[in-house]
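Bear in mind these aren't lab numbers, they're just calculated from the coordinates by the rules spelled out. Please read these numbers as outputs of a predicted model, since none were measured by experiment. Cβ atoms are built from the backbone, for glycine too; each structure is taken alone.
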Structure I
Amino acid sequence: MVRPRRCRHVHAEPNVLYFKPAGIRMKELEETILTMEEFEAVRLKDFLGLEQEKAAQKMKISQPTFHRLVLSARQKIADGIVNGKAIRIEGGNYRFIGRNKK
């Protein structure tokens, strides 16, 4: 039996949920999906500059899990930039903990 996935803590919602290349119509675009926990991992590590250990603690997950989230998110972001894909932020297994809940 597979162990159930733990709910990850997300402290900030993204201001924008969709990014697309300029000059390409929506119907012509491929998309890549970035989950909310991948967004949070990149926000904590790359935007806020937290150490991996501290960022993993904030999300209530292990360091190896956090590392996998960051790698997955960076791969998806690079795919979107290099291949001209739209990036949509949605879904995942998370609980919103922040104070600016909409």
Structure II
Amino acid sequence: MEELTSAQRKQLRSLAHHLKPVCYIGKSGLTESLKVSVDVALEAHELVKVKYVGCKDQKKELTAQLAEQTQSQLAGIIGHVAILYRQQRDPEKRNIELREP
């Protein structure tokens, strides 16, 4: 997947504004079950929010790891909430059309 442009990240952040977090990262950090939950949510929704309840001081590093492990891209971190995006593999099931760079 190509790297997101700043305009595309802005578009995704605006689309995520009304979404509720699908997963919460606590003091245990990144666990296998959390990774699977985020992966399933990305497959279903393409765009998800992940909220940091614990490990707030490590959110940048943990978000980068989570994005790499789920093969998603970081649209942004706002406060203690990370927004992740992964385009649906099936073109017929895609909900989000990104603006061209």
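Determine which structure produced the value 13.9 for mean count of other Cβ atoms within 10 Å over residues 30-37, calculated from the coordinates; the candidates are I, II.
II
Say we calculate relative contact order in percent (Cα under 8 Å, 6 or more apart) for every structure; which of I, II gives the highest result?
I
Figure out for me which of the structures I, II the number 1.13 belongs to, where Cα Rg over 2.2 N^0.38 Å was derived from the coordinates. If you can, show how the numbers build up before the last one.
Details: I: 1.13; II: 1.01.
Source structure: I.
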